[in-house]
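What follows is calculated from the coordinates using simple rules that are stated; it is not laboratory data. Remember, it's a predicted structure, so these values are computed and weren't measured experimentally. Cβ atoms are built from the backbone, for glycine too; each structure is taken alone.
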Structure P
């Protein structure tokens, strides 16, 4: 049987039934230069009804040559001959193998045997040309030219000719020339799937929309092509069009010839496109089929974390995911989002020690991710551990290229409360934190001159360091006064209401101690501007004389 006739008949049979998993799907991937995927499909389907083992072994032999496993290639080609001695392509494969071994005479004998079984077929001549080209395109340049000319003489419109010439142009990095050849191939034969795919791949990075258009054209001709469906989904992904990519992956994963690893990509795309319910349902389906599917468990939890209706189930799901990770951390690796979401749920459940342990592992596992240190600081705050918060935030700042005012101000605040926390039981440690507070407050002042916050912090530290309560009532006066002036000069003083009330209350009491009632009332009334409904405070101020 002529290979081209067989190819056309098999393609038609494939189009009639998406469930007809045969050698054809693997051949399609091989012709599109996706060697690993081709091998998986060929081996997966080799014993299926409808698979021609002579053809399957031919492509497996070509793959073995590509992998430089010549002994395995020999085994496959010989198995192909044994399956069907009249299928000439396995002799062409043996000829290509002989060329790889440097035996041109044996190669030509095998080519001749193959040609005798595949009479006057352009595809066979191009297969021989490829064998020469893959062995040594310079040494065998005349042989390649001869075979291509012979193919043209047999059938000028054979797509194999133009796909081969396109591949040669691509090897020369002549992208335009390659595209032109692939376009000719598909125009001569609309069923030349690899021509569309190779054409699209030339554009998928530089002009992904053009790649999308080309792959849609392929699927209009061959709608059940798993290769076409997968490539279209990936083209949308390269466009960063995650919604359309998820939709096309949804079609592709229903194809019996999809790859299991692509189920993970689909789950990721559903999450990325924020289709959380569908993503949760799909991950749950995968998990029901295989409870050990760690990736499915991850995406089930990630999607559930974005579904309000799942709130009461999140902690048990986080526990299960963490247990699966801990059971085999080498294979069941976490991404940053896993550490973050699990620690958040444990923190909400008031299990901060466990959340802290998760974040410490995250820092050790992915040390360059500064956000883990920041979240660790916030988690320590949840348990009122200010020393832990200050130390964790110190790690966060160390990983930032350019900390800003907010970063310095936040660390000054953490360090201040850590100083207060240690003041009673560990005065030396408290002093270390207060010194750190002043250091970061100065950095904040330099980062954003004119902001009140550093001056309030200076006053806060001065009060904590005061020898007694009487000294504390006056020691912060210069710093708080400057902070008050800067608040009043700001565009929106109401933003700082909480600190403003603290400052004006302090200043009011300072002036009361100085027997300056008018100044005291002036500051107390400024306090009331930020808390106008505080009737008790207002009565206190009105009663001053």
Structure Q
């Protein structure tokens, strides 16, 4: 039996590793299952944006409907991802992973069969639940299945192949929208899920944490979901003329009340022996550096999420790009992160994270400013490509050091939950920013059907995101210390060595080597 710390929001001991070698046939099958499984969830978090104009045209949806098509998925994923990791620890990581894949596939079929925007939004929320079950499980399976000396290479392969999937995804999504229809963006998940299930059931060993006992913090999970749902609904619907003022106010009050209740409940349950224990131990925030880097994460990923949401829409609505051209417009971002994230992490390890993060965030803000040049008949080579390259260089410089700093600044006993919290913070930031900023920029109602109005709203929204990125840089300079990584143990070095995803910082299988040496 091995001891270690996990991912997905739960600290646990007793991995019960099966000792698979990466070079073995079984090891390759395990890697395939986890890459395809997590890839499904990752793709749906990005490629759906490509299909939004076609979805809006078919269903006559408002901008709020398009926002909810994206946010319904993020809402349930962000609210339940910590609980998803804990369920895998208790009941078996393979079992919960399989349930997540099946759930995700069924929800994808419902998305593909949607008859109106309300049905699509509901199905997207169900997709997020499936994503919350399979996303932490994919990496936890790798951590639990491979022998200690192969885990770092397995994680690197998982990360690199995931990066390739991220690069291919927007192109594939655009092609499907162009030539097969937007429904196939979702229906494609069905054959992928079938392959994942077949490989997982046959080749992936079951692992669980024998010390994961007691009751789950269901109340904490419910309160977190209610908080996010209430605040998101109020932010999205308040600018809509048809929205009920009473319902918006009630939703906002319920969301804030749930947030307060969540903090109270988690504080009371933190560190106590009595079950249920806190889903989110609040003492993880005892580290000022951990709190600071999560604040930077919140501001930075909020701005990034709005840009990724609006850019693909703008390229189609304003610049007249086809879905496939719009979908692949940001490919340079993924390629740059794929190639240089490891070097960025190594640089932060040598000189400290403050300067790379701050410089990267400001460089990404410069890329956003270049995006405001997009207009009717915009040239990809002359306008979009330079913006994508500058933006991608900024993210490449910032994301890996940010992730490594999260892991290095958390207490050793909270290594797993720290990664899960940072991932959830980024997703929650994207959820709230996508709900709030577009309406504040005037992108409401049927704005996406009017190129001139949408172009103006896009520029206002992007300039708002530039302000947020500058604020994130300032926050980094004044709150993040350069010694956070240089004084950290080797296990805290960034393990996202090949690619760091842009939807949220990666869940990390931390302390893989050193943890195995402790009783």
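What to note about this one:
- If relative contact order in percent (Cα under 8 Å, 6 or more apart) is computed and equals 24, the structure in P, Q: Q
- Source structure (of P, Q) for FRET efficiency 1/(1 + (r/R0)^6) of positions 232 and 472 (r between Cβ atoms, R0 = 25 Å, to 0.05), computed value 0.00: P
- Comparison of P, Q - label where mean count of other Cβ atoms within 10 Å over residues 136-143 is highest: Q
- Each of P, Q could give distance in nm of label points 7 Å out along Cα→Cβ at positions 64 and 352, but the derived value 6.4 comes from P.
- Origin of the derived value 20.4 (mean count of other Cβ atoms within 10 Å over residues 248-255; candidates P, Q): P
- When log10 I(q)/I(0) by the Debye sum over Cα atoms at q = 0.07, 0.09, 0.12, 0.13 Å⁻¹ is computed for each of P, Q, the one that comes out at -0.34, -0.57, -1.08, -1.29 is Q.
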